[in-house]
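So, here come the structures, one by one.
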Structure I
Amino acid sequence: MDATISTSTVAGEAQAPPSKSYTHRAILAAGYGATTTVHNPLMSADTRATIRAVEAYGGTVEHDEAEHTLEIEGFEGRPEIPDDVIDCANSGTTMRLTTATAGLTDGITVLTGDDSLRSRPQKHLLRALEQLGARAESTRENGQAPLVVRGPVTGGSAAIPGDVSSQYITALLMAGGVTDAGIDITLQTELKSAPYVDITLEVLDDFRVSARKTGRGFSVDGYQRYDAGGSYTVPGDFSSISYLLAAGVLASDDGLTITGAFPSAQGDKAIVDIVRQMGGDVEWDEDAGEITARTSDLAGIEVGVEDTPDLLPTIAVLGAAADGTTTITDCEHVRYKETDRVRAMAEALDAMGAEVEEEEETLTIHGGQSDLTGATVDGRADHRIIMSLAIAGLVADGETTVTGAEHVDVSFPDFFELLEELGAELSAA
């Protein structure tokens, strides 16, 4: 499906979708536990992959659409050997988090995914599991899926880089809580995307599992039970809020209000301050969970995305529409997402008339020298690329067509329907 967006304005009220990061962790945490009702989950292609994995390990998950809940009967810290290969589809979070779950089984588990997921790095997680006593291999011996894991691990110590994916640390912490001895993690490099581990620690605490930062890394005690007291509620997603916020400051003369935007451990809440630093007219009532944004004259800034890689596409679009130069630094790890998001945004914005410079760890957008015009741009089958380019289409001259628009289902299934309800002129077919 392609989506075509014409120059237009938006206004009104939009509910923030539930957090994908929290939903993944809540589903797996409930799987590690006994019985939990998860309220306000994000039902998307990625989170459904995590549901399938929990069911493969012996849990049951029932989706009540009317109540917008998941009723999860977990495997209580003792995952079964899956009857079949676990297909993680395009969800890197599912693969990494549930690869560690595989290390708890007393047998062999095979995990795979689509072409994109089979190109993403997993070797450091495999090595960590081997340090803990598991057999953990890539079938192609290249550190990429398909993966074969044989447990069980009972706990211990593992050393792992922190600059490839914070999901490795999340995976080990979540599995470590139900091992006999717990897991001590030593970071071999500086941790990037650290707020995502903060989310993990927050969810673990909500499920009454003790884990903590140490001088050199993280540690989780063993022989614990996951117990959220029967229910858990997923907060709104600031990665998704970033697109709505960008739409507000770029194309909402009458104001766009985003509801469900309550403070949390999410690093991507930094988008509020980033937009304000660029000169955006933004009001955030944290108690009410409401952000209101209006069309603003933006100015370029320098911003690092070491801890907020998912914000790069949104910031790049804001930079292309701002006066002056926007420099996005510390972004090498953003190249290892669903696609190389640094290159994807550089090429798409260039096609739309922006002046862009791409380096290995830096993306520079000269907004003052850019006049965005409509073009056909490749969404790269990446939900974040697609949504950010759609927002660029609101202020580009003429029509912007984004290919592969159906992939927004990964994190924001009704994105285009909502954008149209807010007043955007678009068609999707």
Structure II
Amino acid sequence: MDETLWFLIVGGVLVFMGVAATTFRRLPVSAAMFYLGIGYALGPAGVNLLHLDIVGDAHLLRIITEIALLVSLFAIGLRLRVPVFDALWWLPLRLGAPAMLLTIPLLMLFGVYVLRLDWGPALLLAAILAPTDPVLAHDVQVHNPGDRDLLRFALSGEGGLNDGIALPFAMLGLALCAAPPGSMTTALSWRFAATAVWGIAGAVAIGAALGWATTHAVTWLRTHHAQALGLEGFFALGLIELSFGAAQLAYAYGFLAVFAAGVAMRRVEHQASGERSPRSTIGTVDSEDVSATAADPDKAHAYMTESVLGFTIELERIAEVAIMAMIGNVLATLRAPLFTWQSAALIVVLFLLVRPLAVELSLLGSRASQAQRRLMGWFGIRGTGSFYYLAYALEHGQAAQILPLAPLALAVVTGSVVIHGVSATPLMNWYHRARGPDP
């Protein structure tokens, strides 16, 4: 009977969202809020079908969340159709690195002096909450490849970058949690700094090389030998896994490598198509002979890249359902109270003080308008990335020290899903009206 109920519930949710997706875009709510409620209702407070424990199931939760992040990061990279040395890249780079490097110490100090945490747990909590979410930010991301809007491009690129850059700080936080008291300076060694630099630089190089090489290889086979036609989904998943695995093997950061692979694949298409949009390059596809378009030297790059993007976007939507439902179910089984004065204070400080301040300081001298900076400061959405690092910490660290951080992190994620989900549609509608139609 339970199996039958699962088929009915999952099928009903997917069909409902397929029908109601357009309606959700017009309302001041997000699909993530709905999925969160579904996950909670599946727990002990509802139909009592699912019991995910944040400690006992940390490994499973980390693996599923990791897969969702990889798909989303690759999809974001594919959306950013801008030359590598274009000045537009400075905005996401500033948000992905300097803004996060400001966010972490500010949150750590708040954790130590207000929440009364030790330095290790405070740094770990800051690292968990530092990355913005690449999965949930549909309303504020770039609309299509070639979208050069400063706000959307900056927030999209930031989400692609900072999930990987947060890893060394999470690892440092775990090291400090396990270290004897007073050994903070030992953990902050040159070796650790060198490892972090290589992790970032190596990941970008590995992902970019694999994305460039495999995209060129497949399109060459298609255009010269009419081989490797179709199955773009296999190619997308293969490139994601290759990039992540190669980066991990080289002790680099896999999330950054996957994002770089997506950017590199889009760059190959952009160079082949020129300034024409991918859709205009592809033109009309003959449904009777799709292979002719896939093997056309003038269309092969655009067709493959757009097909891969469409496939990964579908996977991204499915991943959002799974992750938000998991988080909702974890909330239902959480033993500690979720919303306390500590978690409320953390939400207020992060959303209204730390994030806006970090954005303003990191964007000094940039060409972003004041309205764009304020919206960037507000839309520091926390979700999948934070949940991943929480599960990662519980899997690899000492649960007794890390478990008290779970209600704080989950409260911020829940607050972000609700607060940012409610505000995204009206604020972005206002922004689009004020800015005017896209060029």
Structure III
Amino acid sequence: MTEEKSTFQSKMKAMGPGILMASAAVGGSHIVSSTQAGAIYGWQLAIIVLLVNLFKYPFFRYGAQYALENNKSLIQGYEEKGKIYLWLFFIMNIFSAFVNTAAVGILTAAILYNIFPNGFGLSIAQLSAAIIVGIWIMILVGGYKFMDSLSKAVMISLTLATVLAVIIAMFKTPHIDPNFIEPSPWKLSALTFIISLMGWMPAPIEISAINSMWSIEKRKSEKVSVVDGIFDFNVGYIGTAILAFIFLALGALIQYGSGEKIEAASAAYIKQFIGMYASAFGDWSRLLIAFIAFLCLFGTTITVIDGYSRVNNEALRIILKKNNESKTQLNIWVSITSIVGILIVFLLAGNVAKLMYFAMIASFLSAPIYSYLNFSLVNGKVYNTSERLTGLLDLNFSLVNGKEGHIKGFLYYISILGLIYLTGFGVFFLAYILKLI
């Protein structure tokens, strides 16, 4: 059976899962970490942003392509490869779901706290709880179609506003403090910041499993070919990578060298972030930019709660060997993820920055494990060296099924380098915090 011809119209209809993935990505990693990286170190960390986006690419792509070619999620693939893989993923993903829900929820509340004086008289923890409860209701009522349409509008608005702000900043003379001393990120004291930057850049790797399920969900409403589905994925992934550099530029062009103290990942920094746009557009833009940023992080929180719940529900369904998907069970997972996220928010409300860094660092340290799970799942067929080299510039690979898939060429070598890069940095960081170096 051959697939229908790919056209511009079919590509546009396929758009959805990749944009949802981008919506999940452009939150803490871009609005906070990328902008802070530029504000503190200028352009020095651009190479780190480039490398982590490049080396994570194949592991994210495996999720989308595996789902499109097999009409199965990565979770189903883990189960076919071996129960130990599925259990490992499930246990790690439960932890990620709760911590990341709390982290993005509290960051979303921080923006709302800055839009309205004193956040309607509520604390950031109370606002976070209200936001998560509101999202919980929206997911139960609207589901995938609601997120699909919302994420596209929000991403376009934030992208246009940020690109325009950077262009304006490029033509302005930067204010440089005469006493400014250029800090270096290439020392051990900066390692924690670099690891946190890479943890959510462009997103935690377990989002690849979530994206594989969104791809299957999209096919329930649209006929999506493999080619069009990969186009959607590439638009989402490459778009988030480009946005990371744009947010880096925002910090580098407006805050870097100004002498202004860069706040930690908290409500105080969100105020600075909004101020960057105001310095480019004028004070009139503060409320508008704050509203767009709020919608962006609101969309991130939606996709995090829905995505992690969807994946955990699927993993448990397969573990318990239940044949039929249950909407009720999914709603239960959405409720559990929301409730536990709220509890973490109240427990750590006084340490917003620490919660953010903890979530990002945990995501980076788990990245090699998730990456290996995806790589081992699709790399079942072995090629000799000459066949690898023959396909070096081949950006595609074919997945016959979960046990006989294969990777060759460009993706294979980037995967190997990616595993070395992520594992090496992770081991180096653990040695640092354990005071072994």
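Rule-based calculations on the coordinates, nothing more; no lab input. Quick caveat: nothing in here was measured; it's all calculated off a predicted structure. Cβ atoms are built from the backbone, for glycine too; each structure is taken alone.
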Rank structures I, II, III by relative contact order in percent (Cα under 8 Å, 6 or more apart) and report only the one at the top, that is, the highest.
-> III
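Rank structures I, II, III by mean count of other Cβ atoms within 10 Å over residues 251-258 and report only the one at the top, that is, the highest. Mind showing how you got there, number by number?
Numbers: I: 19.8; II: 26.9; III: 23.0.
Once mean count of other Cβ atoms within 10 Å over residues 251-258 is tallied for I, II, III, the winner is II.
Starting from the value 16.7: which structure in I, II, III was mean projected area of the Cα convex hull in nm², for residues 123-362 alone calculated from?
It must be structure II, since only it matches.
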